[in-house]
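What follows are several structures.
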Structure I
Amino acid sequence: MNEAGNTETLVRRAWEAGVVGAGGAGFPTHLKLRTRLEWVVANGAECEPLLHKDRELMKRHAAEVLQGLALAAEAVGASRTAVGVKAKNRGAVEALRKCGARNEAEETASDPNGSPFLILFGNFYPSGDEYEVVYRVTGRLVPPGGIPPQVGVLVQNVETLFNLARAAEGIPVTHTLVTIGGLVRRPVTAWLPVGTRVIDALEVAGGASVGNFVVMESGVMMGRLVADPAAPVTKTTSGLLVLPRRHKVVQRYLTPPDVQRRIGKSACDQCSYCTELCPRYLLGYDVRPHVVMRSLGFSASGSPLWNRFGRLCCGCGICTLYACPEDLFPREACLEAIRDLRNAGVTDSRQGEPSVVHPMKEYRRVPLDLLMRKLNLQEFDAEAPLEDVSLRPPVVRIPLRQHVGEAACPVVSVGDRVSAGQLVADLPLEARGARVHASMSGWVTKITEYVEISAARGTP
């Protein structure tokens, strides 16, 4: 088969399997494979505190991750590949080396065997930001407001590449790898059926070890509080962390937006620490959270002047949870600014200007250990090894939209008997969305914004 044929085959297989980015917004993977690029980078940095699922995946399934990396590289015509992983994750590093990944220093002008380079990251947050990954691996800067393919790079989470390797064999995405940690009886990393309710997922780790707790999905820095214990895990869920409701981080997430704004308006003294430690600012992008904070004290007519300095915020939370000496909410102000500008149709003509890396960048990195001490998270950190868990929950609620783009359309009806891996919601190949498959066998008991499948007929 020719090169174009190989690309179209993998694109179709990824679409058929419903592969999406497992590390963030969940962009449909088959759409990313339809371009010509120089680099494909496997992102295994996993910088969120308390999460270990990428590390455990690379330790156990390094071969499949590298197979997915090779397939993606072939599809986009990339001549260079790399895996970014933290040096401290020695088990993952060794597993990748055993499967053929080469040390960064072994780079030569020609690479006849196509082996990926192993790029070792320091233990900093947020080392997994794709802008940071592209710069660390290639030395290139993504255009402000742009995406890595604009500089010839495709960045994919290691679980996405694992799923891509399975998709090439005709296996759809029905499970997601999740670290279940914090105040649980037995922290663990496990494959959970997509659509598993949070309350059922916690039982895999023996349940919560405290009474008055909350659950944070996908991390304490960029994750979210789970409001409903019956909420489902999705293809992009990377962690479920049980924390005491009284914990400082939890209380900050529970602070209502109007209170955040009122406190910020009265207490921000424009010290600019939030800006000086912002990872995007240090990469050279025009992100200035302290300037955005000024908009809280001005009328609506003047706020766009200040809000445009939040447009390139990646939402990492360094400003809000680490840098601000007043415990204010500059990250939330930036994200609100982005929404306000988008709704107003305001564009920033300077957004496309090239970036220049800040000369102090390497000296202002935030060590993950220091971040965890600042947030009082050390007591919740545990190994959470990957275990082979055969979970069959009583019900799964599989969202029709688990990704950036359009929701899939159901192709089953209430009362249908479905089998694990069966297609339950579809989208055309050209659509900006992803197909959805049954994560367990059972009966369809409800169809709303999700397809509900019960293990027992007629069970809600």
Structure II
Amino acid sequence: MKLTLLGGGGVRSPFLAKYIASRAASLDIDHVVFMDNDPDRLRIFGGLSKKVAETVNSKLRFEITTSAVTALEAADFIITSLRVGGEKSRAADERRALEEGVLGQETTGAGGFAMALRSIPVLNEYCRLVKKHSSPDAVILNFTNPSGLVTQALRSEGFDNVYGICDGPGGFFKEVAKLLEAKPSELSVECFGLNHLSWFRNIRLDGKEITGELISDPRLYTETEAKVFDPELLAHLGMIPNAYLYYYYHREQAVCNILKSAKTRGEIIKDINEKMLQALWNMDIEQDFEKMLGIYLTHYSMRESSYMSIESGKKINGDSEEGAMDIFKAEFGEGYAGVALDLVEALVTRRKKEVILSVPNMGVIEGLADDDVVEITCIADAKGAKPVSIGKVPELQMSLIRQIKLYERLTVEAIKNKSISTAVDALMIHPLVGSYSIAKRLVQGYIEDYKEYTGTWR
């Protein structure tokens, strides 16, 4: 079988290549293609990916290309990991939002809206190419952010072979498993909500309910991403929020911390990536592979250590080169590659697996439409991924889910119809913006910034 990555020149590509190569034989994958339309980034990060994959699995056929048609021809699985506009656009999105006094973050609120403006039209085109050139039963695994919103847009266009994936929930529960000295496979959880707006309840270890014990465990707030939250909040909720809900539950803290910082995380990432590219630019993959990998891992570790640290004022991840090398070597660091390959494994081997995905609701959360894309625990097998039944959700969570889902629906409609007024409505009702005047200025600014991707709006 053939697996293709769209966005193969991304910084995280060597990690993805490592895990694909290590699991390829068991998944019957014998051909992998990493595609990117930026030849320089593909040469460096795609080249590193190819060398990593060949080191892990010499029998795997691994190619890199700038041709989407070549990459998608007869592909069985397609992972989309695009950053349309690059780090420069991310940094600009965040600054424009902060100038209006609202949160600047690439996947939520204003920043997520701006990223969707650039990403959705491009992903629609790629999905049309998949339909034309790939295998008839090809499956698309979307990691392009904002993942849930993008997946909603693609599903709304009739691409019913698209699943949204995110490494957040899986990464958090690997931290929990480590805390409990257990294997991730021994944990089970009900996840419900939307991407970057989900909650975890009915957490079980070997069948035993441990949610309350976990919330009461002080180590949860020192050894996992839950350290960004006030423990009293989790005790009150009786469930654990996705780390991105920090931006909603502690909104003023996040904005204040970012404004106090000399740079936003987007600006920090942009600087790190530019320095990494400069260091790697003139090196030869074949002759300097180990040295290049060391430079890459050092800079990658810097990226990871900045995760949510500016916004929360707390160190979430480590920052040593050795730590990055450990992640690169260990199963613990699979990230979104692990989520994607777990779904592939279930589809190919027919073995049931519990995977958290963004899929159509299909009645499992009361009060949402069947075609509302939700982030939810799914049982995946050869027939696809079926969301578990959630039923009625507490109104405290449900009111926020409804509000953000309305924002997502309006954003999809605005991008499809190039409607300024609909876009303003979308941002106006988003709780991280919540203002007509601010929404209007943001929409006008972002549309002007991204005419290359958005075209003419009315």
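Structural remarks
- Which entry (I, II) yields the derived value -0.81, -1.07 for log10 I(q)/I(0) by the Debye sum over Cα atoms at q = 0.12, 0.17 Å⁻¹, for residues 251-434 alone: I
- Origin of the value 22.0, 66, where Rg and Dmax of the Cα atoms in Å was derived from one of I, II: I
- Calculating distance in nm of label points 7 Å out along Cα→Cβ at positions 99 and 355 for structures I, II picks out II as the one with the greatest value.
- Read-out helix-only ellipticity at 222 nm (-39500 (n - 2.57) for each DSSP H run of 4 or more, over all residues; to 500), computed value -15500, structure in I, II: II
- Entry that produces 26.0 once mean count of other Cβ atoms within 10 Å over residues 139-146 is calculated, selected from I, II: II
Each value in this text was obtained by applying a stated rule to the coordinates, not by laboratory testing. In this text, all values refer to a predicted model and were calculated from it rather than measured experimentally. Cβ atoms are built from the backbone, for glycine too; each structure is taken alone.
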